[in-house]
Structure 1
Amino acid sequence: MSTESIIDLRSDTVTKPTPEMRSAMANAEVGDDVYSEDPTINKLEARAAEIFGREASIFVPTGSMGNQIALRLHTQPGKEVVCESRAHVMDWEMGMAAMFSGCQLRTVAGQRGILRWKDIEPALATTGLYYKAQTGLIWVENTHNMAGGTVTPLSVMREVRDGAHDRGLPIHLDGARIFNAAAALETDVATLTEGYDSVNFCLSKGLCAPVGSLLVGTAEFIRQARMVRKALGGGMRQAGILAAAGLIALEEMPKRLHEDHATAKQLAQALAKIEGITINPADVETNIVIFTTTFDAPGYVAALKRRGVLASALSTHSVRLVTHRDVDAAACLRAGEILSTVALDTFAAA
């Protein structure tokens, strides 16, 4: 089976850079970024800060690094970080909150991944018992990956922000797909993230850049972030080659995210008709589709791969699909047909 016939729905991280990105990378003006002398990096960081209405930003290789830099700067060893029970920082960042910052995560279950202040407040420990670990940071994820790309509404974003600040706590936003959230809410990222002490977002998911994320905040916060990035091995040299693609991702790619949301909804509607699969298409808000099966999900995913559709088994009975620029509506229609055919075969054999 040729690679051209593969429909890769494992993640939006599999997107390839556009021809325009490749051209910009080949012709990028570069310098040594550790000396702050890479003009393309500097332009990307300044533009990201402007778009988010912040004083400064820093380019990092990965979203996990950006998140962990923020966690380190906002906390002290022995503190707790309140986050949603299926947050990326909990499940997919290799225990670095403990390893790197000496903090533990206090998880709170949100409704479909969305944390409201009424969920967070009972988990806080900021006064009183000196022999209890104190809360040092509140952590929000928007969109929420493992909840199926759910979007935290603007009103809830503000409610949680205000509650944190009223309690004297910093608040960090893991906004890996914050542009998806803004597209779904028909707002802009500056409005949606206003007042958050730091925001991390990815260029290398739905925005199609090959590498990179950005962490935004105050000028002083970002000055300190440069030191932590260097300590983590993230000091890069002629990284303007990467930033050139990142600039196109930042300026151009958010405009087309609604297309990915539409194809995700298309897949969800096809899945809802398949025996042995449970999904509510109304729950699909962005580009992530998570459904449950009555049959073995890893076996189903393996069978899909043999038919040319790549998906991710999240557990024994759940599967994730993620739409992106490199899988258009026609490919998603074909994927839906294959999902149905393989499900019928799998369900009949179960």
Structure 2
Amino acid sequence: MIIKRVVLDSRPGVTGVPVAENFRMEDATIPDKIADGQVKVRTLCLSVDPYMRCRMNEDSGSDYLVAWKVSEVADGGGIGVVEESKNAQFAAGDIVTGFSWPWQTKAILDGRELEKLDPQLVSGHLSYFLGAAGLTGLTSLLGIREKGHVSPGANQTMVVSGAAGACGSVAGQIGLLEGCSRVVGICGTDEKCSILVSEMGFDAAINYKKENVTQRLRELCPAGVDVYFDNVGGDISEAVISQMNPNSHIILCGQISQYNKNVPYPPPLSPAIEEIRKAQNITRERFLVLNYKDKYPASIVQLCQWIKEGKLKVRETVVQGLENIGAAFQSMMTGGNIGKQIVVVSE
């Protein structure tokens, strides 16, 4: 059977900026017959995420991320429908998801790497399972619960950087649901600021491209910052950390501003800010959602319940067509998305 797939065509270089042309679409074939334990799936939608930037390098810099190989199919989070099954767990018509879903129109996958989804949990919005009701939502919820130390009634202020992205937009709302009294977002356009406040319940938002972040934080967080959900690193994070309270907590989710630089992860803070962090006893421990798999089922139920109740608002930026996945990735890496970046491959 002839299918379409997207492969890594070239590497941007460790410090290069990724572009759509780093990827190439081509025809390929998959076997007509499937083996025991396998399922044939048709891809419905795919996720592009900042962590994939590390996979474009020859060395991903991480023991849990496999680098993509040039001229081989790329992969990531995906959702599809089962067309044929030789696995007792799945039947034709089932909706399934996997973390290593190949960027192709159809695929033959090992059933052990897939999970069956219940579309009713997200009122039929299947792509939510790649975002707010999937790994993105889990990262936000478990990051806050495991590393944020939020206590209802403690009058805590949370700041979120990359606040209009997939994780940030969800994390700010969860901060409020978990008991923060104030949540301030930092993002890169006036439109994003407006959506965070009017749609997602953030108390305020800062446009870092137009405003002085340090000065605005002083005005918007008069009692200092108790919890910082860090998606970006760099200068923005240093501005936030310099205003954090004693014994406060950084949730180290991502460092997108540093992904095109050849630095270790997590990147070290500047000496002056590291001194502040130590003096104020601010925790900054790496957070990896994959370490909390035992908490996924209950957390997904919680996320879906909040979504259904309208307490957790979901935003997506949707691109149609597998051929546009490289452009979608390039756009997401430069802040072109609001909420989760999704690529729809078929309906």
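Every number in this text was worked out from the coordinates using simple rules, so none of it is lab data. Computed from a prediction, not measured in an experiment: that's the story for all the values here. Cβ atoms are built from the backbone, for glycine too; each structure is taken alone.
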Which of 1, 2 leads on relative contact order in percent (Cα under 8 Å, 6 or more apart), largest value:
1
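Could you figure out which one of 1, 2 the value -7000 for helix-only ellipticity at 222 nm (-39500 (n - 2.57) for each DSSP H run of 4 or more, over all residues; to 500) was computed from?
Working: 1: -12500; 2: -7000.
Source structure: 2.
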Using the calculated result 2.9 for distance in nm of label points 7 Å out along Cα→Cβ at positions 199 and 223, pick out the matching structure from 1, 2.
2
Which entry (1, 2) yields the derived value 1.2 for distance in nm of label points 7 Å out along Cα→Cβ at positions 207 and 287
1
